[in-house]
Structure 1
Amino acid sequence: MSDEEVSSESNPRYSISNGRFTIVKPDRVIDAGVYTCEASNKFGTVLSNPVELIYGYLGQFSNVKPSTVDAVLYMGIDLNCPIPLHNTGLSYNWYKADVQFLRPEFNPQYFLSRNGHLYISEVQASD
């Protein structure tokens with residue numbers, strides 16, 4: 001948006017109530033941009049810091065079955081998570097046999113990195 005005033009009169013999808021700006025059914029093309037709030041009274045006018053509205057997305061994982069990873073007992077291994085296309089921050093969870101959520105905080109041999117890799121410092125037979 002380029003210095004145009006937004007209000008419920010300019011677009012019925014917009015509503016402003018008690019300083020809260022709401023967009024009903026936001027559109028990633030039309031509504032993305034930088035917004036600033038202006039408040040005024042008889043003493044003057046102030047502007048808020050600008051807020052940028054962006055639309056996040058998260059693509060699908062590939063439907064190609066990942067290849068088997070062979071691990072050596074008592075050795076370390078790095079399991080890679082094929083990151084889908086995205087434009088926002090991601091968080092990762094790993095599951096064992098499609099059910100058991102792996103909790104690195106309870107398993108000192110597991111480390112989950114910020115890029116989605118699961119490191120196992122010492123592979124056990126149960127892994």
Structure 2
Amino acid sequence: MITNAGKEALARRAVGVEATAEFDYIGTGTGSSAAADTDTALESENNSNGAVRTQGIATYPENYKGRVVITLTITGNVTIREMGIFNAASGGTLLARGIFTEDQNYTAGQQVQITGDTNFTSS
């Protein structure tokens with residue numbers, strides 16, 4: 001879900017009012033509350049065992065869709081239940097937040113690719 005803060009940052013950037021950084025970081029967490037347009041952060045962001053906020057590769061794969069892809073190398077036990085797209089390595093503005101339907105559990109040595117899509121359509 002695209003957040004109100006994300007919409008505001010994009011609008012300001014579009015008209016040159018604010019030079020907001022690109023939204024090309026993905027953070028993960030363990031929060032399971034439903035995503036809301038009023039979210040400003042992840043519910044419980046991961047910050048260890050390789051599951052730290054990471055700058056990814058941002059693309060525009062099709063009309064009205066932005067995409068950020070990261071790959072994490074897990075160094076210990078990690079649970080991922082939520083993810084968010086940000087414009088900074090820490091702090092910053094949360095563009096969008098999503099929740100997985102169940103916990104995703106990983107152990108040391110695993111690589112995890114996470115794709116964050118933002119759809120800018122009216123439907």
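The table below gives the values:
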item	result
Ranking 1, 2 by relative contact order in percent (Cα under 8 Å, 6 or more apart), the structure that comes out highest	2
FRET efficiency 1/(1 + (r/R0)^6) of positions 50 and 66 (r between Cβ atoms, R0 = 41 Å, to 0.05) - highest-scoring structure of 1, 2	2
Rg and Dmax of the Cα atoms in Å derived as 14.2, 45 - corresponding label from 1, 2	2
Value 0.25, calculated as FRET efficiency 1/(1 + (r/R0)^6) of positions 42 and 90 (r between Cβ atoms, R0 = 41 Å, to 0.05), assigned to which of 1, 2	1
Parent structure of the calculated result 25.9, 75, given that Rg and Dmax of the Cα atoms in Å, for residues 34-81 alone is the read-out and 1, 2 the choices	1
Value 5.4, calculated as distance in nm of label points 7 Å out along Cα→Cβ at positions 26 and 74, assigned to which of 1, 2	1
Identity of the structure behind 0.35 (criterion: FRET efficiency 1/(1 + (r/R0)^6) of positions 18 and 114 (r between Cβ atoms, R0 = 35 Å, to 0.05), calculated), options 1, 2	1
Parent structure of the calculated result -2500, given that helix-only ellipticity at 222 nm (-39500 (n - 2.57) for each DSSP H run of 4 or more, over all residues; to 500) is the read-out and 1, 2 the choices	2
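Values quoted throughout were computed directly from the atomic coordinates according to the rules given, and no laboratory measurement underlies them. Treat the numbers as computed from the prediction; the structure is a model and nothing was measured. Cβ atoms are built from the backbone, for glycine too; each structure is taken alone.
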